[in-house]
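**Q** Dropping the structures in below, format is structure tokens.
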Structure I
Amino acid sequence: MNEARLSGSLIDRDAAAALMEPLTDLVVLAGAAILAVNRLAMKIDGKIDGSPVTEADLAADRIISKGLARLIPQVPMLSEECVPLEQPPGDGSFFLIDPLDGTKEFVAGRNEFTVNLALVTNGTPLLGIIGAPALGLIWRGLLGRGAERLTISDGAARLAEPIRTRRMPQRGDPWVVAVSRSHGDSRTEAFIENRPGAVRQMLGSAVKFGRVAEGGADIYPRLAPTSEWDIAAGHAIVTAAGGKVTDTHGSDVHFGRGRKDFIVPEFIAWGDPAAAL
């Protein structure tokens, strides 16, 4: 990514809607590149923070970066695998990308890894696409236009169906909580314990957002630091599907506002916005 590409370009809802299909195609292509990598023979490097990066991460990043540069070059992009922007995007629009979310799951041979692509406008994720290539699924959403789940077949996204979050459990019914398979923490566990009888769904990567968006889970809390590119696409999809993403105080989570290293201290994805009040 080139810092000189930073601009004040603003993508509104109508423009974002026109981009949905070509952006989905990019996510499908990136997912196919990941699946083409031999996990048993691939090279694995370590980042400064100790997390792994593989040739699959880099292959997916190249496809998305080149595709965005061709599709809409006036809008800046920030990817986990690229050099960070010298300054936060602030107002305007930018793409936020995690080309392979759940690298640990991928390396371990599991199928819960995703390609995450979000379009952020004025600090809020407006459009989000999460592709789970090994599961053959895509979740996508656009604020004000709804969300849907698609299947991937023969290298293309097909069979879209609308999805909605569900109402919070009524008294006596258990909460279904999407929980990270690889990133547990004591604050999140304490939060879940406050919902007696909660049923934990152990999942990897941004698949957890997809489960909340389609009504398969009630909530996805993570009360430990993560990165903006990990959650921006899921934020847009859950919100478009009728849910809400907040911090523990019920405040909105914003993006590209200058937090050090683009870290999000905590978040909760609620299927029912009323539960966040």
Structure II
Amino acid sequence: MTPDDHIKAATALDQAEQTRQQIGCFSQDFAAMTMADAYGIQNAWVDIKLAADRRILGRKIGLTSRAMQQQLGIDIPDSGILFDDMFFETECVIPNNRFIEPRVEAEIAFIMGEDLKASDASPADVLRATEYVAPALEILDTRIYRLDPITKRTRSVLDTISDNAANAGIVLGRERHPVQDVDLPWVGAILHLNGHVEETGLGAGVLGDPLESMAWLARRLAEHGDYIRRGEVVLSGSFIRAVEAPSGARFHADFGSFGSVSCSFK
């Protein structure tokens, strides 16, 4: 793909988000598409959003579970950008015209106290740079068809990366914990949907330890001259499957002593 192809694809994604009308898979139109192309499209879309006065407030890491990586035939996570208009407070009600096909995941959010800028970042570096960790829900959405209605082709990981790693929103819990006080692999959550237990999981589902996913992101960004900034919020990756969020869905994630976070869809 050429840089112009990246810009055209990013413009199509932006239009799809605004109109809530999904588009086809880029991987279907460009058989030789690479992961570099996918991030090129994502970066071009970031530029479009910044030109529209959106602000970057954080990052998200996806595809951190071994099961998802095996399913998609990859061996690394992916990442996307959190913008200012993606943040919701716990117990919020999300308008029914905000997203296209929303889904929800439970995650541990990192709130950075220092810049994390290292091509060889380790979990110890993440510990030093993190001020707090907090319970969170990620809202996923897809501007690209998950299953193309005409070709019946499913989207690939390249389409997901292009689509800002399917990122759409974050609901932060109120609790804040010094990261040194938390055994992150053992932080668990019970996700309730309309009062019923839908999913459970532990932080260890994120590459064995969410600190590992954070270190991976720092290293990936450093390869491209970027870094995680002080004050940014980073979603470290889901340890449950994504749960569909139709109109009327009420979610409550109980993280035990770590806290809780809730949202509902109008």
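Each value in this text was obtained by applying a stated rule to the coordinates, not by laboratory testing. Just so we're clear, the structure is a prediction, and the values are computed from it rather than from any experiment. Cβ atoms are built from the backbone, for glycine too; each structure is taken alone.
**Q** Given a computed value of 1.00 for FRET efficiency 1/(1 + (r/R0)^6) of positions 28 and 60 (r between Cβ atoms, R0 = 25 Å, to 0.05), which structure among I, II does it belong to?
**A** Working through the options, I get structure I.
**Q** Comparing relative contact order in percent (Cα under 8 Å, 6 or more apart) across I, II, which structure shows the greatest value?
**A** II
**Q** Can you rank I, II by distance in nm of label points 7 Å out along Cα→Cβ at positions 148 and 188 and just name the one with the largest value?
**A** Biggest value here belongs to II.
**Q** When distance in nm of label points 7 Å out along Cα→Cβ at positions 228 and 244 is compared over structures I, II, which one is greatest?
**A** Ranking I, II on distance in nm of label points 7 Å out along Cα→Cβ at positions 228 and 244, first place is II.
**Q** Could you figure out which one of I, II the value 0.6 for distance in nm of label points 7 Å out along Cα→Cβ at positions 76 and 92 was computed from?
**A** Value 0.6 for distance in nm of label points 7 Å out along Cα→Cβ at positions 76 and 92 corresponds to I out of I, II.
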